[in-house]
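Below you'll find a set of structures to go through.
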Structure 1
Amino acid sequence: MKMFRQGDASDIAGILAFARKEPELNLFLIGDLEFYGLDNDFIDVWIEETSEGKLKTVLLRYHRNFLLHSETNDYDRASVWKIVQAHDGTFLNCSGACFSYLKEELPADAEIRPMKMARMRQMIAPAFRLMPARIAAPDDAERIVRSMFQIEEFRSMLTDSLEARIRLSKAKMTDGFSTHFIIEADGVVIANANTIAVSRKAAMIGGVFTLPAYRGKGLATSVVAMLCQNLLERDIAPVLFFENPKAATIYHKLGFVDFAEWIIVCLQY
C-alpha cells in the first residue's frame, strides 16, 4: 500500500478533480486550494494513492487546522495523526464516514464535536420582516472580531490571539475570501454571518452570532438570510454546519437541508 506523500503545485488539478466529486462536502478543501494554491507557508497538502496511482485520500493543513477526505476507509490513518501532531494541529475536520475509520487512532484527550452539514438550493422567505443589515468592509474587521470574542463557543474554538484574528479577518475580507453581513447598534457589531470558505459554486457560512443582549429579535436569521440571498444571486450555493438545536431551527426554516455529518476533532497539546 502506498503511503502519504506531500503534494505540490503539480498535484492541485488532480486534487481538485478528486474533491469536486463531492463539491459541497469538500468545500473547504476546494476553496483553500482554488484561492491560495500551495505557495503560502500556512497551507500544505498530503496525498495518498492506490497502487495504480489513483488518488484516494487528501489531508490539507491550513495554519493549525487540518482537513481530511478519503473515498475509502482503508487509508493510512496512523500517518494522518503523525502528520497532524508533527505540525501541532489543533483541529482536524472530516466527514462522519472518514471519522468512523479514523477514531481508533484518536488521542485519549481529544474532544469530539459532531455536527450536521446542510445546504440550500432555494431560500424560504422568513415569516417576519428582516432587520436591516449591510455588507461589512475590511475596516469593520476589528469590531466584528471583538464582538465575536464575547461569544463563548467562538472563543473556545479560536486558537489565535484577538489581534492575530483581527489581522486575519481583515486580510480575508480585503482578498474577497470572506463576505460579512452585519447589524450594528451604537457602533457595536451585534450580529454577524460570513463566508468562511468559498469555491466557484458553493460557499461555507460561519461566524453566525448575536450578542446575548440582542437575542430573540431575529437578528441572526436576518444576517444569514441576507448573506444567503447574496450568494444565491451569484449562483453560489450556501452550505453550513451546526451543532446547536436552536441554530438548526433557524437554518431549516430558511431552506437548509441536512445532507452529511461533519466531525471536528479538537486536539490538546
Structure 2
Amino acid sequence: MIRRFASFATLVAVMLPVAAVAQTLLGQPTPWQLGLQPAGADRMRDIIGLHTFVLYIISFISLFVGGLLVWIMIRFNATANPTPSATTHNTTLEVLWTIVPVLILVAIAIPSFRLLYFEDVIPKPDLTIKAIGKQWYWTYQYPDNGNFQFDALRIPDRRSAPAVPNGPPRLLGTTNHVVVPVGKIVRVLTTGADVIHSWAIPAFGVKMDAVPGRINATWFKADTIGTYYGECSELCGANHAFMPITVDVVSQADFDMWAQQAKTKFASAGAPTRVAAEQ
C-alpha cells in the first residue's frame, strides 16, 4: 500500500509542473491541459466566463438531482416505507418545478444573447483580411495593405516539433503566417473555393464557415502579442486534419514593416506554393 501511494505521489508530482506549464502557454493546445485554451482576446474571455457560469449551474443541478435520487431510494423504498403515501398532487412542488427551470433558463439566456450580439456585430475594423479555404490549405488576401495574397500550407511533420526542437506544433504550423497588429480590430472575410471549410482560432473565440459562393464575416481583437494556432473546423475532405491556421500578433510597428515586405515578397503570388511547402 505504501509503495502504491508513493508511486501515485510521484505521478502527481510529475503531472503538476506539466499542468502548470500548460496553463502558461498561449495560443495552442498543450498536453494534460484542463479546460479551454487561455484567452488571447476579450471575446474569448467572455466565452470562457459564460462556459464557467453554465458549468456551475449544470454541476449544481446534477448534484441536486443525484442527491435527490439517492434520498428517494433510501427514504421511500419498500423496507423503509411499507405504506406509501396516497398524495397525488402537490401544488407547491408543481409551481416550483415549473418556475425554477424557467428562471434558470432566463439566467442563462441573458448573457448568452449578450455574447451572441457582441460576436455578431462587427465594430469598425482597423484591418480586413480575406481567408479563402481550399483543399487543403488557406489563401489570404490583405485588401487594406496593397491587396497582396499568399498561401499558407501545413509544415510537414519532419519540420515540426517534436522532430525539430522549438519547431512549430505538429499539424498546426504553416509555411506563411497571418500577421495582425495587437489591440486592433481585425475583420476576417471567409469564403471557400471548393467545399465548405471553417476558419477557427480557439484563443480568439473565432469560428466562421467558409462557404463557396458566399462571403461570411467575423472579427477579433487580440490583446496579447504571440503566435496563435487554429485549424479548419469543418469536415472538408480526406485532408481535413491537415489544414492549420497560424496567426502572429505583433506590434503596430512590426506589422507595418511586415506589410511593406509582404507587398514585395508576395507581389507575384498567384500559383499555389504547395510543392515548395512539401520540400
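Can you tell which of 1, 2 yields -13000 when helix-only ellipticity at 222 nm (-39500 (n - 2.57) for each DSSP H run of 4 or more, over all residues; to 500) is derived from it? It would help to have the intermediate numbers written out before the result.
Working: 1: -9000; 2: -13000.
The structure behind it is 2.
Ranked by mean count of other Cβ atoms within 10 Å over residues 57-64, which of 1, 2 sits at the highest value?
Working: 1: 21.5; 2: 11.0.
The structure with the largest value is 1.
Computing distance in nm of label points 7 Å out along Cα→Cβ at positions 41 and 185 for each of 1, 2, which one ends up highest? Working shown, then result.
Numbers: 1: 4.3; 2: 1.2.
Structure 1 comes out on top.
Name the one structure among 1, 2 that semi-axes √(5λ) of the Cα gyration tensor in Å of 32, 19, 18 was derived from. Present the calculation step by step, with values, prior to reporting the outcome.
On the way: 1: 32, 19, 18; 2: 47, 26, 18.
So the calculation was done on 1.
Work out which structure the value 19 belongs to, where relative contact order in percent (Cα under 8 Å, 6 or more apart) was derived from one of 1, 2.
On the way: 1: 24; 2: 19.
Answer for the origin of the read-out: 2.
Taking 10.5 as the value of mean count of other Cβ atoms within 10 Å over residues 97-104 derived from one of the structures shown (1, 2), identify that structure.
Numbers: 1: 16.8; 2: 10.5.
Considering all the candidates, the number was obtained from 2.
Out of 1, 2, which has the highest value for distance in nm of label points 7 Å out along Cα→Cβ at positions 153 and 241? It would help to have the intermediate numbers written out before the result.
Working: 1: 1.4; 2: 2.1.
Comparing 1, 2, the top value of distance in nm of label points 7 Å out along Cα→Cβ at positions 153 and 241 belongs to 2.
For FRET efficiency 1/(1 + (r/R0)^6) of positions 33 and 105 (r between Cβ atoms, R0 = 25 Å, to 0.05), which of 1, 2 scores largest? Provide the component values of the computation, followed by the final result.
Working: 1: 0.50; 2: 0.20.
The structure with the largest value is 1.
Thinking only about FRET efficiency 1/(1 + (r/R0)^6) of positions 113 and 169 (r between Cβ atoms, R0 = 30 Å, to 0.05), which of 1, 2 has the largest value?
On the way: 1: 0.85; 2: 0.25.
By FRET efficiency 1/(1 + (r/R0)^6) of positions 113 and 169 (r between Cβ atoms, R0 = 30 Å, to 0.05), the leading structure of 1, 2 is 1.
Read-outs throughout are calculated quantities, based only on the coordinates presented, and are distinct from any laboratory measurement. Here the structure is a predicted model, which means the values were calculated and not measured. Cβ atoms are built from the backbone, for glycine too; each structure is taken alone.
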